[in-house]
Structure P
Amino acid sequence: MSRADAGNATAVYRPLWTLGLLRSELLTTLRRRRTLVLLVVLAAVPVLVGVAVKIQTRGGGSSGDGAGPAFLGQVTNNGLFLVFTALAATLPFFLPMAVGVVAGDALAGEAGAGTLRYLLVAPAGRTRLLLVKYATVAVFCLLATLVVAASALLTGALLFPLGDLMTISGTSISFADGLLRALLIALMVAASLLGVASLGLFVSTLTNSGIAAMATTVGLVVTVQILDQFPQLHAVRPYLFSHYWLSFADLMRDPVYWHDLTRDLGLQALYAAVFGSAAWARFTTKDITA
């Protein structure tokens, strides 16, 4: 085989090998008992919210008193609003906690178990392995969000009526349009978690303890959200990755208000670039034999 043929064979082999590595990593992550428990907990949150609202309305109470997550007051009129309510309820803690656990364990868990060095013996390369790990966490962000949305949609359909719904702007849209917006909101929430995924992956390169990496990532997520509540930090708050998380509600306006949505996407891209680069710099120079 000539050198050119060998080069072409390598160029074809590497992408196929990368896809195989990604598939293997996804299956390994999703088969872990910890991951399955996290998904079950996320699926249970909309059920608990829906049942609580149903019990309250049967008891003569009202869910429209302004308390609770966004859209809670509209759930009894249209079960589709449970999707928006569940995402608003899980986004501040449950979803970022789940992503932080998976991202924090991505590399630190491999290092602690002694399997990281064996992964790098194969022709993966540290950069390719890091990209595969990040892609896996990003897929989990999407999967976790869709689990919440699907559980909420099913629960809402079983407990409450469905039909046309009212937007924040006061206009009426069809149920099909509402479903489309629910999907867009789920995708937006998943994208909003990419900053946490990048931060968790960077933390995962700093230690060989999966538990330490997971705890640190979740702790940082909680700390950032606490800081985001202080008006005195108004100059810093727009740069915290959680600041625009609830901007997905603007997708329920007519027309859609894109200002905060685009700011959120830009901020998540910035965090992905900064902490992704930091993770690459750390991981490519890390001594994995220690």
Structure Q
Amino acid sequence: MLLYSETFGSKADSNQPTLVFLHGLLGNGHDWRYVIGQLAATQQCITIDLPGHGLSAFVDADMATTALDGGFDAIHHALNATLAHRGVTDYVLIGYSLGARLALYHACALAKDVPLSSCSPRLMKVLLEGGHFGLPAAEQEPRYQHDQRWAARFAQQPLVDVLQDWYQQPVFASLTLEQRQALVAKRSDNLGSSIAKMMLATSLAKQPQLLPQLQQLSVPIHYLCGEHDTKFRDLASAGGLDMTVIDNAGHNIHIEQPVAFTTALLAFIS
């Protein structure tokens, strides 16, 4: 399955890796426009719409169902296929929230995969923004029940009403009222049924605990946290990862502080 993707900018040096961006739940590739606007003069950037999101929500229905039924592993292979189709050789993977979790899974799966050929895209580095490493077994079933309740609402209720409650969750506590309302308006063009399917297919309850594998990877990993995103600051710190804390930001750094995000990204890839 190929996911919808867009390419921006060009490389200042042919040896530079391509920067590949994965958005969070309810988002799409356009979420990265402020960051890519700062990068496109010297970097080649690719945004990918995840299954059920953006224009990937309108790909072949049978293939989309297969990707969602297959969960993390199917999305990993769809990402590989999309990068190969784009002619990517070396790349840095940048993921936010759900996109960060998928980036983690992708990096760990690549370490186990046998390359299809010497021309297969090669992952060079991973930048994580607010991504969870996985839950202990005892917490997985309660989390899945939690996700099932939200998925049922997304599938059955008016999306605006669900989003009003979604952005009241503690992880979004740093948002102002104006920021919440802007996000509700922005995310209201999603297909609620597609979001529900993706939420269950990639539930944190179904994600393996990836930190032990992550700590064994040879690929450099860096974690970005917002100053006010205490939950994920604590997770990254406990995981022992290299981490940068961005001032005056919550869970969504690349929207709240795009210049600081880009500065940290460039420092990492340099």
Structure R
Amino acid sequence: MLKEKSVLIVDDEEGVRQTLKRGIHRQFNKGSKRVSITEAGNGAEAIALANNFPPDLILMDIRMPVMDGLKACSILRRDSKFAATMIIMLTCEITEESAGLLSGADDYIIKPFDIKTLLIRIERGLFKQGAMGRVSYAESDGVLSKNYFVESWLSYEVARAKRYQHSLSLLLVKIDAIDTKKSTKNRDLAVIKLLKRRASDPLIKWGDNTFAILLIETCADDAVLLAKRIIWLAQNSPNFLRPNLGIANLEDTLTDDLIINAEYSLAASVCTGEVVLNRLAVKL
């Protein structure tokens, strides 16, 4: 007997909740794919319900009273109990896409939504994605894991940059601590504090002593300015050696593979000591 899947619908508008319930019941509760549904009117109610009965998937509106969807999603993502729970954000504003993903959501859909499209995403999340296994969302302190970034984030931002003709840059930073006796966690926390960034720009743990920042709507020149600032901050800190920085920019890159270009640029920076942009050294 197949295990019944559970969906939590979180929206302050009862009409939206009823529309989603009807669509889900019509789509799934006829054959072997069985889905149970619970409802919440705000983020605080959602967290309380989820703690009692952890759902397989959450449909979460962003704008709600008491507690909005972004805060609720962030709280849920910090709890390992919900590591396998898929969260789809519902938003009225396209500008809220990045905020929803940054809070830990797996996907988003714009209101007013097409119910058929949403049902396809729900089916994929409930009956297909779980079989493939979920990548971890974050290392710690809101820093994305490399796997999560590559699997669930990067392609979306590249497509979005192309769609709206926005700039997009990926900056890799390799930075070594002077005091190597500190624990890896403490060294990472110090680097995270050093790498101050905009809330919209995700920070990724890339590897040993290496972090990445995805710079949303940031051109090559501005990415280089940030690299200069990171070098200045590190050199004026008693805790770090001079960092190496490699940058890939979508506008100047012949392919869409920001990762290959950024990693090649970082390797060149390690060899030369220069900031490297799209495989070419930059004079600071």
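Taking distance in nm of label points 7 Å out along Cα→Cβ at positions 127 and 223 from the coordinates of each of P, Q, R, which one would give 1.7? Here the read-out was taken from Q. Given that helix-only ellipticity at 222 nm (-39500 (n - 2.57) for each DSSP H run of 4 or more, over all residues; to 500), derived from a single structure, equals -12000, which label among P, Q, R identifies that structure? Attributed to the structure labelled R.
Computing distance in nm of label points 7 Å out along Cα→Cβ at positions 111 and 175 across structures P, Q, R gives 3.3 for structure Q.
Where a number appears in this text, it was derived from the coordinates with a stated rule and is not lab data. Values in this document were obtained by computation on a predicted structure and should not be read as measured data. Cβ atoms are built from the backbone, for glycine too; each structure is taken alone.
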